[in-house]
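Asker: Listed below are the structures to be examined.
Just so it is clear, none of the values below were taken in a lab; they were calculated from the coordinates. From a predicted model like this one, the values you see are computed outputs, not experimental measurements. Cβ atoms are built from the backbone, for glycine too; each structure is taken alone.
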Structure I
Amino acid sequence: MGLVKGLEGIGIRRESIFIDPLIQPISTDTTKGVMAMDSVRGIMREIPGVRTICGLSNISYGLPQRRIINRTFLALLMCAGLDAAIIDPIDDKIMGVLKTTEMLMGNDEYCANYLKGARAGQIVS
C-alpha cells in the first residue's frame, strides 16, 4: 500500500497503477496457482482501484502441454479479478478463452464479442 500511496503522491492515478502478483511455477509447488488467485483477490480487496497484471505462462514452466495450463489459468485469474496478462500472442485459442470467460462473467453485453469471435473462427470447440 505504501508504494501505491507514494505513486499517488506524485500524481499517478490509482487506475494507472498495475500490480504484478508474481506468478510462480506450479511444477515446484502445487499451491502456487491458488496462491496467485488469492493474491489477485487480496490486491483487489485491499487496494481498490489499482489494476493487476501477470506473466501468465510462468505458472506452467517446466510442464508439458503448457498452453492448456495457461488458458485455464487465465480464466481462473480473470474470475479472481485479474485485469491484464502477458499472454502468448501466437496461441489463437487463448483469445477464445478470454472472450468466453468475459461473456460468462457478464462482461459481454448480449454475447456480442463472443459471437464476433466465433464467427471469425477465434472460438472453436
Structure II
Amino acid sequence: MKQFFKNLKEKYPILKIIGNRYVLGILFFLIWMVFLDNYSYFEHRAINKEIDELEINKKFYQEEIKKDCLNIKKMRNPDFIEKYAREKYYMKKDSEDIFIIEYEGEKKENDSQKFFIK
C-alpha cells in the first residue's frame, strides 16, 4: 500500500504538496473561515450590503428633512399657506369653483394635480 502512495506522489508532484500536514491545516482553516464561521466571508458581504442600503436611506431621509425644513420656513408666509392648502387639500373660497383635471396614463407628481379656479 505504501508503494502505491509513493508511486502516486512520484507521478503527481502536486500530491506531495497537498499531502503536507501544514497545507492541510491551512486549507481547513481557510474553508472554515470562508464558509462555516459565524463571521464568514458571506456574512460580511450580507452585512456590508445592508450597511450600504442604510447609508442610502440615511441620505434620502436627510434630503427629506432639508425639504421639510424649507417648507416649514415657507409656511410662515400666509400667501404660501393659502397656495399649499389649495393645491394639496383642494380648499377653496366660498365664491370659487374648482375643476380638477386628470390626464389618463399620467402619474401624479408629488401629489400635485392641475386645476383651475373659476
Structure III
Amino acid sequence: MGLVAFDTATATSSGELLPSCLEIVNKARPVSGGDIDIPPSGLSCWHYMAAIQNASVLEDVRGVRLLGICAPPETTLIDYIRIFVRYARKIKTQESNAAALAVVALSKTFPCEASGTRK
C-alpha cells in the first residue's frame, strides 16, 4: 500500500497575507501585562509571521543562520510584521510567495555577518 499526494497545495502569496498583516499594524493595541490585542482578522498574519520568526533563529552546526536573518534578540513579532508590510508595499507585488518575501525583507533589515552569524 502506498500514499498518494495530490499537487493541490499552494503557498500563501504576499497579496493574501498582506491584508491580515495590515489589520495588525493598524488595529493591534497593547493591553495589560505586555500582551497585545490582535483583531481576529489579523490572526492568520500573526501565526504565519510567528512561524517565520521561529524559523529565523535556526542555525546549522557552525552557527550560521539558515534563513540569513540575524535580528537582535529584542526584536518582536510586531517588528517582523511591520517590516513585512513595509517591504510588501514597497515592491507592490501580490503574487510573490509570502514566506520568501518575508525572508528577503527581514534578511535585508537584519543582515548577518559574512560568516552568516549575528553581528
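Asker: For which of the structures I, II, III does the calculation of mean count of other Cβ atoms within 10 Å over residues 67-74 return 10.4?
Answerer: Structure of origin is II.
Asker: Suppose you compute relative contact order in percent (Cα under 8 Å, 6 or more apart) for every structure in I, II, III: which one lands on 32?
Answerer: Among I, II, III, the structure yielding 32 for relative contact order in percent (Cα under 8 Å, 6 or more apart) is III.
Asker: Output the label of whichever structure in I, II, III has the greatest value of mean count of other Cβ atoms within 10 Å over residues 43-50.
Answerer: Of structures I, II, III, the maximum of mean count of other Cβ atoms within 10 Å over residues 43-50 occurs in III.
Asker: Determine which structure produced the value 1.8 for distance in nm of label points 7 Å out along Cα→Cβ at positions 11 and 27, calculated from the coordinates; the candidates are I, II, III.
Answerer: II
Asker: Have a look at I, II, III and say which one yields 23, 23, 15 for semi-axes √(5λ) of the Cα gyration tensor in Å, as calculated.
Answerer: III
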